[in-house]
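Listed next: structures, encoded as structure tokens.
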Structure I
Amino acid sequence: MAGKRIDRISSEYKQAMAGCLRTLKDPRVQGLVSITRCEVTADLRYARIYVSVFGDEPAGKRALQGLRSAAGFLRREVAQKVGLRAAPEPIFALDHSISHATDILSILNAIETKPIAPAVTVRYTLEEACALLERSDRFLILTHIRPDGDTLGSASALCMILRAIGKEAFVLKNAEAGEKYASILEDLVAPQNYAPDTVVAVDTASASMLPANAQLYCNRVDLLMDHHSLASEYSRAVYSEPEAAATGEIILKVLDYFHVPLDRKIAEAIYTAISTDTGCFRFSNTTAQTFETARRCAQAGADLFTLNLKLFMIKTRARIGLEAQVLHDVRFDGEGRIASCTISAQTMETLGVLRDDMDDISSIVRYIEGVEIGIIVTQYGEDAKVSVRTSRDYDAAQLCRLFGGGGHAAAAGCTLQEDIEIVREKFVQAAILQLK
């Protein structure tokens, strides 16, 4: 019976202590500490509180200092909540079991799920990439998760080019593709159980960016066509042009190589690719070549006004509500040079946000006056998707590489499986260290 009583008091003590911690204003503790377990001694004199601390080892030491300095206050507050005349004296200790377990699970998961890389990945020129396309007959084209205009526009244009030179080609269905891009994918999506002899990925820098239904192809991608400088070598061959503003520019070169006429439908797919990846030609990756590509699309009959209206100007009520929420919740750090915000799954559900409504949402905080690094962390199930936008003085890709991500100098991202607030804090602290 005594054991059950101690267990009950330990449980009540832990719950009360957790509530008290949320009221502490000490920055060493605030928002960084969570209680993992509590053990009250049989004589009720002491309570050993095991805590998990967000951050590195120095952060853990600082948090313990803060907790120990507040021990007297916390003891009195807990006594009132639990209904004891004198609550056990709290003794705080770091709990390392979670991090150890996480490390072990990560290792086991990596062993179990890591795809086997191709034996050899060859860097192709345009001519070599087109020779591969010429040799094959049945193509399946893959796009990336949370697809944007570049991956979908490039895939659509490449599919139509391959059909124009007599090949059988389809784009693998991407369940996350929004209505905004439906017109450029019309009649191009692969039927169920389609069996290709050649698999091409576009604008998909790593195998981890492939959607669930494309994972079965991740060990047999024959060619990756991309414009990211850090495109990983998961395919048998890679044709990459990092100087291109979008993969759509590369696809236009493929069209020219095969002397395929640039018709209106292909032009609208390519324009969708280049315009969305340059923020309608506002981003720093826009070049003279980008404008030349746009000129050719317009000359081929692409309806630029309607495309721009659909892609950039018309906003749903959900998108307006999302922008208002982001600006309301934005937090500034680094003397106002870093702006960050989190978007929870509940917020998106409440507002009725769809995939299309998320396009370029990460740029909103970056364009606040004085901000040089903008960070938005969005919750998708158990994932926290991070989007970083920076001025020319900072490298978004370098920041994201610290957490296993990548991208461009001005726009990059990554995905972590942690709480969005914890992820935001990690990125903000890393960004502070990069401030000049």
Structure II
Amino acid sequence: MHLPRMLPIRLNLPNLPAIQIDGAIEEAFAGLRSLLPVGGRVAIGVGSRGISNIDRIVRGVVDQVLAAGATPFILPAMGSHGGAVATGQQQILADYGITEESMGVMIDSSMDVRQVGATDDGVPVYCALSALQADGILLVNRIKPHTDFVGTLGSGLLKMCVIGLGKRKGAAAMHLAATQYGYERVIRAMAGVVIRNSPVLGGIGILENIDHQTAKLVGVRRDEMEIAENQLLEEARRLLPVLPFRVVDLLIIDWMGKNISGSGMDPNVIFRSVHGYSSLLAVPEGTATHIHRIFVRDLTPQSHGNAVGIGLADLTTNRLIEKTDRRITNINSLTSLTPQSAKLPIAVESDREAIECLLKMLPVENYHQARVVRIRRTLDLAEMLISESLLDGGIGPSGWTVLGPAEEIQFDSNGNLTGSRLDEPTA
């Protein structure tokens, strides 16, 4: 098969410069320091997402709490991730460099929760028992658009109040209620119950730039969380890169995983929902970007076998399937009420076989002219590989810079992709 030639590009998008972490943390605590309980215990909630410099940020938060005369400990705040067991959640944090040894404080990964109230709709709200027994709770999370819904609320501190602090029981209650009342309404209401009935002090909101580097750290007090998060989400949305094409025949994604997105691959990038998608090749009217076929090559080690989201791919490799832990994947999928996201696609032995199979499924007369995009992961879109046929097919005002000449797709002796700047190991 005569495959399309690919060339590297870099998107020309507004980009905030990376910041100096230590100084930014100290500045972010300016409004939080007076809330810290001198002589008391403070739970620091940390999630399962792949956030740049998260170990340095959390260590900085620990140091700020210690300097204020309080005793911090770290609480995994990640719902049902890590197989919904304490050891699994602690291992996820260890993968990010967050251990008792590196942080110098205890990590309490107990899954025990207690109901702290209910919303006006009657939805039960839960909070980690270890957090309730503390004198204060600080949350640390990145602010970004949510993967399951679009609104004025995204993924951030309020969501961590509900799903993170609620552990598996809180996550399950939220997802079930969201099917009746909608995600944003439920998350906002449940977060309000947690804030009113627990010692939440506030949190540190994180924004990242197009290069997946820390661009801003903002200290948010408990009474400001809802308004502040709305504003931070708008800024995060402006910084979020997307594929700059109207139609893509084949999207190749090198890595998927829980450290990349809650759904393995960000639906804001691939335009497929965890609740299902259509495989029809006709392009729906009004869509910003339509992707005919998606090939996912591998699962990140940091996922620990959680391949939730693989159901959004059309085809994958046997090596990804072999790394999948069905029990862990099923727990996450059942908790979030997204069975579609755990379904297994067709799997083949090599990248070459996958690419050729998917191109044969497309209504293109010349495979060499297929519109193909390859990205490292949906978290990193600053640089990508595109086929020559897409050079004149961009949309949006930003455009891109071509970084090198078009080259033939290269495979190793096993038929797997090689010879590209994207082949370097993912962080």
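Quick notes
- Which of I, II leads on relative contact order in percent (Cα under 8 Å, 6 or more apart), largest value: II
- Origin of the value 3.5, where distance in nm of label points 7 Å out along Cα→Cβ at positions 228 and 244 was derived from one of I, II: II
- Here P(r) over Cα pairs in 20 Å bins from 0, in percent was derived from just one of the structures I, II, and that gives 27, 55, 17, 0; the source is II.
- Entry that produces -12500 once helix-only ellipticity at 222 nm (-39500 (n - 2.57) for each DSSP H run of 4 or more, over all residues; to 500) is calculated, selected from I, II: I
- At a computed 0.8 (distance in nm of label points 7 Å out along Cα→Cβ at positions 132 and 236), which of I, II: I
- Label whose coordinates, when distance in nm of label points 7 Å out along Cα→Cβ at positions 148 and 252 is calculated, return 3.3 (choices I, II): II
Throughout, read-outs are computed from the coordinates displayed, never taken from laboratory work. Small disclaimer: the values here were computed from a predicted structure and weren't measured. Cβ atoms are built from the backbone, for glycine too; each structure is taken alone.
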